[in-house]
Structure 1
């Protein structure tokens, strides 16, 4: 049912009950759907030389124990991760497909726009200690089932099950013998089933970016670490969550970064060339403002996992922060193929346009980001900023009105309102309290946007101060600030700004030389 709904636009409605949903459609809708398919011609065969494009629709979870529902996504996520290592495949990221599945509206057009060759779908049912997984590989050309099977497992070993599924999927696809050889994935198999479950639960908890979720993630990962001391994958996951403590402003002390340093010391001693070591190293350097080192680590990490969406997005961001949009374009283009439906990927072309000086062309991608995640206050702030750069006062007012001030970080709302007021010609009032300054001091993105808040309010001294801090934390986009940005244009004769621009130009030239652009 999900396949026909996703890929062929079958009209489906659901009446949700406590543990399941009743599926139905109206007769006229079905008549219209059958009529629309009557003259539909079959798709042409794909070119043999092109990679096979496929996606996994998140498995439906069937079971009373909703606290185990995460297992369906954990299994799907791991399957996608392994399939992504085959150079002959172009696998849509699991985060994109999860984003799509979460939408309430009809999204068959979006599925069709992905131009897939195959879909993977299935359902997971848990009954006590028994699990039943139904899984199918479907050709989108004619909706035929290429491969299907049912796994009945008692006390399932999820990692073993995932490996068996990947093996059978690969042998069911039209790949040559050479193409079926998996690229080195460096996947670490956890010896403890419980530790594997804790690892996936921690990932889900950390995605909230809230204090309670991050604390839960740390609790789970420390428990997993107690079961499997010094396991590299668990250590790397701990390091990433410790950095979230810092990024989110929950712990602005140096303690989280010191913990990450210790983890990196261990990983570099024992797993220096592993993907997860290089990825953690890149994020650490990025937060410290060591952008060139982060770029080096990311390029090495992508040699092992070239389709990792997080690494591609961070690499593009590092190039854009360095004022090198031409280098950011290839990873951004890859993101549009493998991770086209997540908000961050959708806005990256807009970020590229901004740093290239095409301010007007940036509006559309940032609007797409906000449309995909309207409850995300940062997406709303980014949209206000882009509209402010383009002088769109009426639209900026409308976007600002959408903030949920009861649950949004006041600093985000303050910056957006300062930009809005500046556009409308109203006196813009903006300042930070002591607690906010601690958070902004260690966050390059917030330092940059705080500079815009002060610039909008006309406070040159504080605007340049925070732009200087953003520069120290890696923002070296000299061409954008010196040529394209309208807010700091009036500061060009202000001596502290002149000094900052001189230093920024030198760092920009250094970054360009380091990355082979001079």
Structure 2
């Protein structure tokens, strides 16, 4: 039996380019490890390289983000027509399983650890079910990922998740949409994964790459006592590592010292905004802007590079604020952020639901699901027109990501971190500055409903469609709003998967009919 695992990617900058930054999808290696050892499995990271369209699969696991769903269902159709059965999982599938089901043979809701083997076993005996609902997270079920299958399509082969979830309730976050929770694993299991990962990738990656790891946690700082224990376990390994944490971690000088001793050399922090009102609306209460400069200084003195992203909020940010951002970046010591994007109400999140309940819709007309990617404006700016907001965004990017600004950041970061005795932060800094700051596509509007379509294509032909209606259902982009900006009914149907203590509260959905308007793309609703 041949099993495939594809992490779908659509370039959110609409250049049709692959993304070969440090952060890469990691679920493929985990799913492969959950399958029987004798199974022939191939993991495809669509962000790194295109799928091999000549491959044959019997069973294909697919995962995607919201904005990748159009491509995901086309990939599913392509291999279903060639004899495979397909399964969709991930946060989007978990929030909207009934919407997804017509395009896949099965939908997995929740974590993969308790579902993947059930799916495989049911498929093997010809009894694949329509929906699989995960059981509560059990750290004992988390295997060492198949690092050997993905080492050729990542920057750092040792990449995996130590904890799962985040205890905070940021309004825009899909983790809040599926249910706030935070789970930890025994530190012994983490050490096991590192040691086994080093052994299995020894021949496929240079030695220096075995000395570095990237932890793909949404927030490794969600449990501070656990983070301290983890640092104690990592310190003897001679490992350099980076991870995402929340603001409270970089404000703790003693914890930073402990992390540095354990090998931490890079931290990504959810800064999001310098606008206090924006942070309040985001429910980003853990960010204390008055402590930012001192916190970044503490990190640098311990030889830890700080990376952070910024979101521009159409509801609260104005032109004056956007013009002030370069000076604020310089003042706090960050200088150049990893990205600057738009705060986006992803369907199923509290932010989306709040906006959808407003008596006068703030959404732009004819917004497509692919527009909800963080780099296309989907709501009306409160303080200026959409075109002016985009113009201010482009002007800001031109200033922040100029060659001069990036060189200056590198020089300042090097001077700040090098006294701690390691060149690893400088290497991370240089790679990020080169890979994450590409020019904007010239022909984009950046406005939902009018932006250019993604250039990625699945090689479907006329022979892949039995009817014009089927072609339309597969190829037409999914719509989120209508011509007046009203949210379409199907997007109000999301429900959380997890309760506050991590218990599974999702129920097996009643199947929707595949040809109902709620489950069809835009043109099929005309």
Structure 3
């Protein structure tokens, strides 16, 4: 066994771990990052895109059955499977390698849902405490945007101007004005001009790979940390146990490389940022942080409740250039939120014609006719919905199935509350109304899908009986172990979590290392 010693040990090289590492080396700390996944070279992205467009498959081939296996029993509780292999990613950069770049802040009400609406759980602090770190995160990642009328207050402008809406999205403007529904444009961590050494968006229309590098991914901050000479990256290395001494402090992490070499990593400060599933799993494997039985509970994602239809008299241009930016926060807050969760609307024109033809089992002449009459006429309303904290929605250790190292794999079982079902139903009702008002035909509900935004499992609470970490993201009862990432979210809101993850990580770095 090889033993190595550093000032800071970070488990996970996604956006949370990467930002903490970059801030630590700025303060002169030595850092080791332990990442289970591989490093993807940005220079390979054009070849990666060509392979995906021509041959299909996974645009980011990260999954390793021996390392990443899991068991899902969500069908018993929500009626469909949760395909974890499609809803997360392991690699240097984490899920920011394949995200589309939406970078919204949580609303101030999201931090006080229990006291404001009687649902969910209040965070230990409010929006105003996190706001400076939201601004810092926008400048660190490089976010392009324009403040909207319903956006939360901000102390700094965006670092880059926002993107305009597309010609397709412009079709919604007169409809929304007639209905009195305010529209807004989402902010994106995509360069609208050269920024941080990366070029501006080239409008390739393949944001999940982004071969130009204009869309932010956390491997940029990993590289920045490594360039300092103070950061060591151990990729394709799995952290398997966190060991504490008799005083209750973490002494070291036991890890194993994919090649089978065992490592013992010692440090003064440990940060667990391995995403909601693996962070909870590692705590459970290590027997840490679970005095109140909270580790692994309150697992959530964002369910998209969608509605679609056809506008035969309009012509849209999906998958041509750019990406969709138009949203509405009109149904996010208000008295309705006492009965259901928050709802954010996104307006879409993207439907994969090949997948549609496959699902409808259309071939030959029928296939050609459907493609000619339907493609470029479809539009939809995708409603991102809030998932209420639910202790029965959780990740545990499976009783019999093991990974390649002999450790129990994660067992995922998602669960909806009646409030969640009301939220999804209301979202589909809104989408149906809007499409009918647009003049669409054949309006129909879409099968729910997930945002790939795992949250919860190690939630933040001042009371150790109600959470895993305190307001400073320190594991209750363990002085030198902190968590970073969406696992600490007490509630999910209805916006993409990445910017909040980044803000919390920068806040944690200031707490751990002090001002730069």
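Assign the value 2.4, calculated as distance in nm of label points 7 Å out along Cα→Cβ at positions 249 and 433, to the correct structure from 1, 2, 3.
Label of the source structure: 2.
Using FRET efficiency 1/(1 + (r/R0)^6) of positions 201 and 505 (r between Cβ atoms, R0 = 35 Å, to 0.05) as the calculated read-out, with 0.90 as its value, let me know the right label among 1, 2, 3.
Only one of 1, 2, 3 returns 0.90 for FRET efficiency 1/(1 + (r/R0)^6) of positions 201 and 505 (r between Cβ atoms, R0 = 35 Å, to 0.05), namely 3.
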For distance in nm of label points 7 Å out along Cα→Cβ at positions 113 and 297, which structure out of 1, 2, 3 has the highest calculated value? 2
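With relative contact order in percent (Cα under 8 Å, 6 or more apart) as the yardstick, tell me which of 1, 2, 3 scores highest.
Once relative contact order in percent (Cα under 8 Å, 6 or more apart) is tallied for 1, 2, 3, the winner is 3.
Throughout, read-outs are computed from the coordinates displayed, never taken from laboratory work. Just so you know, these numbers come straight off a predicted model, no measurement behind them. Cβ atoms are built from the backbone, for glycine too; each structure is taken alone.
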